[in-house]
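There are structures below to look over.
No value in this document is a laboratory result; all are computed from the given coordinates. Being a predicted model, the structure only gives us computed values, none of them experimental. Cβ atoms are built from the backbone, for glycine too; each structure is taken alone.
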Structure P
Amino acid sequence: MANHCGTRPPSVAAFALCAVTACGGADIVLPPENTGLEYGGGSFAQQINVNGVARSYIVVVPASAAPAVAAPLLFVYHGNGQPPEDIREQSGLDDIAGPRGYLVVYPLGFNLRWKVLDELDPRNLSDLDFTLEIIERIDQDIDVDRSRIYATGFSNGGQFTHRLGCELPSTFAAIAPVGSTFTIAVRDRCDQSDPIPVTIFLGDRDGQFPWEGSIVGNDGTLSAEENLEYWVTVNGCAAARDTSAIADLDPADGTTVSLYAHAGCSEDADVRMFRVHDGGHTWPGSPLGGGPNAGLQTNDISASAEMVEFFDAHPLR
């Protein structure tokens with residue numbers, strides 16, 4: 001039997017760690033893959049091996065999915081340290097995207113984190129490879145509409161969503177990061193020519209991703225304006241911004257919302273950002289609220305409802 005890096009019964013995490021470190025040269029033994037989706041609706045826990053590492057994800061198949069109609073696919077990436085089950089509940093996307101026919105997938109990051117740069121060791125833990133493999137595995141059982149694959153994510157998952165837009169614009173039809181901006185390092189390495197529609201949700205009092213940007217060591221995060229300008233430039237949008245105030249549906253929540261919209265973009269790749277005034281590190285409109293240290297959450301919009309409407313309007317061109 002292979003060395004499982006310890007004396008306890010091997011968990012999926014232990015198997016994955018052995019695959020990454022080779023446990024001092026021992027033979028790599030990975031758990032069997034567990035895949036298989038069915039029409040008729042339901043939630044399916046899946047496990048696959050990617051680059052010698054056991055990876056897992058949850059797929060929610062809507063009851064309306066049928067073999068005769070290819071289904072849109074929505075990836076939802078959790079925040080740092082946040083299990084997929086939590087972002088599933090926080091976003092409420094099962095109940096919003098599912099009735100519109102979306103397959104919704106909640107991947108699990110290694111050590112509950114997403115790699116913003118693959119250059120970080122270990123290199124075989126490529127979340128881009130993981131994402132692309134998920135698409136292929138799902139499409140084996142449920143017909144995926146390749147022109148309607150989308151991504152959203154919160155915090156660290158939102159950072160990774162920005163990266164997907166940068167590196168895989170021919171795979172993803174549109175993206176919708178929540179509570180996050182680009183890291184400077186990812187922005188600087190992006191060599192992007194294909195436009196991709198983007199809608200962003202960010203509070204201007206987000207303590208994790210400050211509106212004015214931040215510097216951490218040799219890296220940091222873009223300001224909200226720099227982040228918006230990146231996508232406006234890549235997508236060839238008109239310089240003029242349309243700013244509109246969203247109705248203050250819940251004055252008691254202490255927030256208001258403005259929408260910054262850029263149209264006239266190449267291939268109709270519109271760019272929008274919802275600015276939550278006085279909003280914190282939260283998912284707008286979440287049924288869970290933001291938590292004691294997250295800051296204020298707005299109830300004036302539902303990020304999930306807004307992004308699905310945006311996705312519906314933007315298939316891959």
Structure Q
Amino acid sequence: MAKEIVHAYSSPGDLIFDPFAGSGAIALESLIAGREIVCADINPYAVTLIQAKLTAPHSSEAAFRRAAEVLDCALERSHTVSLEHVPEWVRSFFHPQTLQEIMQFTKMTLQNNDSFLMTCLLGILHHQRPGFLSYPSSHLVPYLRSRKFPKEEFPELYDYRPLKPRLMAKISRVYKRPAKFDLSLSRECWRADVRDFQLNPSCVDAIITSPPYMDALDYARDNRLRLWFLGVEDYKRYDARFGSLNSFSELMTVFLVNALRWLRDEAYCVCVVGEVSRKNRSVDIARMIANIATKNVGGFVLESIVTDEIPDIRRSRKGSYVKTESIVSLVKRRK
């Protein structure tokens with residue numbers, strides 16, 4: 001979907017801005033399509049993930065060399081790592097020797113600002129499969145699964161898991177489908193709140209983004225273990241959960257006021273948003289954003305709202321969570 005939206009609402013050579021960049025799908029697809037990109041997110045894990053995609057080594061050979069250098073040095077020093085000040089909830093996920101290796105490797109990658117290696121590590125941090133580093137746990141949201149996999153019945157799942165072979169295997173998987181783009185294209189990613197972000201007026205050819213799915217996902221809580229290894233002790237301050245329609249509306253108003261200033265005349269602002277339910281009724285978030293843009297902020301024309309169901313296979317959560325998405329296409333009026 002990200003690829004199709006980028007092609008539909010921009011042209012080669014355009015500058016695209018994504019202020020709620022998340023996992024960086026729009027950023028990466030923009031580069032592959034020959035667009036330049038500026039993106040931002042408030043969540044440190046999101047920024048690390050995006051920077052990894054935008055600055056990854058350009059061959060698997062280069063990636064393996066870089067990883068081997070850091071790994072060999074980290075493993076040589078890992079036995080000196082003290083776990084004394086590691087919170088119990090973090091220690092509960094790992095064999096002590098595995099945790100020592102992770103922590104020394106993390107220290108070195110952060111010192112080197114190596115987002116690629118750090119992201120590869122975070123990608124194998126927790127799961128019950130053999131290729132991951134933790135004791136049995138869920139994958140998307142870190143919860144131990146000791147009831148389903150009791151240690152007495154599955155002792156092999158609680159053994160020491162060496163970091164090196166698992167990280168090398170992760171890198172190998174990454175380069176099965178390497179992204180190819182023109183290295184001369186400008187690409188920037190910032191950790192920033194869209195309400196405080198600074199861009200020159202009329203410099204953006206298209207804004208393509210997916211604002212936080214209001215009251216549906218806890219972005220920081222779901223990544224709290226990854227965030228801890230990135231140095232975030234209090235993940236709650238990064239959680240992009242908006243508990244009321246008013247707070248979400250205020251965020252969208254500030255964003256759209258800024259978007260009007262950043263966009264060139266007749267440029268698109270495209271928002272992908274999820275449904276919201278309140279007291280057994282659905283709230284039309286897409287129409288809310290359209291009304292804010294065209295009536296409250298002004299300066300925009302609504303081109304279309306396209307709504308579609310999210311297939312079960314794409315949903316990480318079942319039940320009452322987001323079941324439909326809408327693409328809201330706005331155009332900045334010519335002055």
One of P, Q was used to calculate distance in nm of label points 7 Å out along Cα→Cβ at positions 77 and 181, yielding 1.8; that structure is P
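From P, Q, which structure was relative contact order in percent (Cα under 8 Å, 6 or more apart) = 18 calculated on?
On the way: P: 14; Q: 18.
For relative contact order in percent (Cα under 8 Å, 6 or more apart), the value 18 is produced by structure Q.
Here distance in nm of label points 7 Å out along Cα→Cβ at positions 117 and 157 has been calculated and equals 3.1, so which of P, Q was it run on?
Value 3.1 for distance in nm of label points 7 Å out along Cα→Cβ at positions 117 and 157 corresponds to Q out of P, Q.
For which of the structures P, Q does the calculation of mean count of other Cβ atoms within 10 Å over residues 37-44 return 13.9? Each step should come with its number before you reach the end.
On the way: P: 13.9; Q: 24.4.
Corresponding structure: P.
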From the coordinates of one of P, Q, FRET efficiency 1/(1 + (r/R0)^6) of positions 261 and 309 (r between Cβ atoms, R0 = 41 Å, to 0.05) came out at 1.00; that one is structure P
The value -7000 for helix-only ellipticity at 222 nm (-39500 (n - 2.57) for each DSSP H run of 4 or more, over all residues; to 500), derived from one of P, Q, belongs to structure P
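Could you tell me which structure in P, Q was used to calculate FRET efficiency 1/(1 + (r/R0)^6) of positions 93 and 269 (r between Cβ atoms, R0 = 25 Å, to 0.05) as 0.65?
Details: P: 0.65; Q: 0.05.
Clearly, the read-out refers to P.
Once distance in nm of label points 7 Å out along Cα→Cβ at positions 189 and 221 is calculated for all of P, Q, which comes out largest?
Working: P: 1.9; Q: 2.5.
By distance in nm of label points 7 Å out along Cα→Cβ at positions 189 and 221, the leading structure of P, Q is Q.
One of P, Q was used to compute P(r) over Cα pairs in 20 Å bins from 0, in percent, and the answer was 28, 54, 17, 0. Which one was it? The partial results should precede the final answer.
Values: P: 33, 57, 10, 0; Q: 28, 54, 17, 0.
Derived from the structure labelled Q.
Mean count of other Cβ atoms within 10 Å over residues 173-180 was computed and gave 12.1; which structure, P, Q, did it come from? Intermediate results must be reported in sequence, preceding the final value.
Details: P: 27.8; Q: 12.1.
It was calculated from structure Q.
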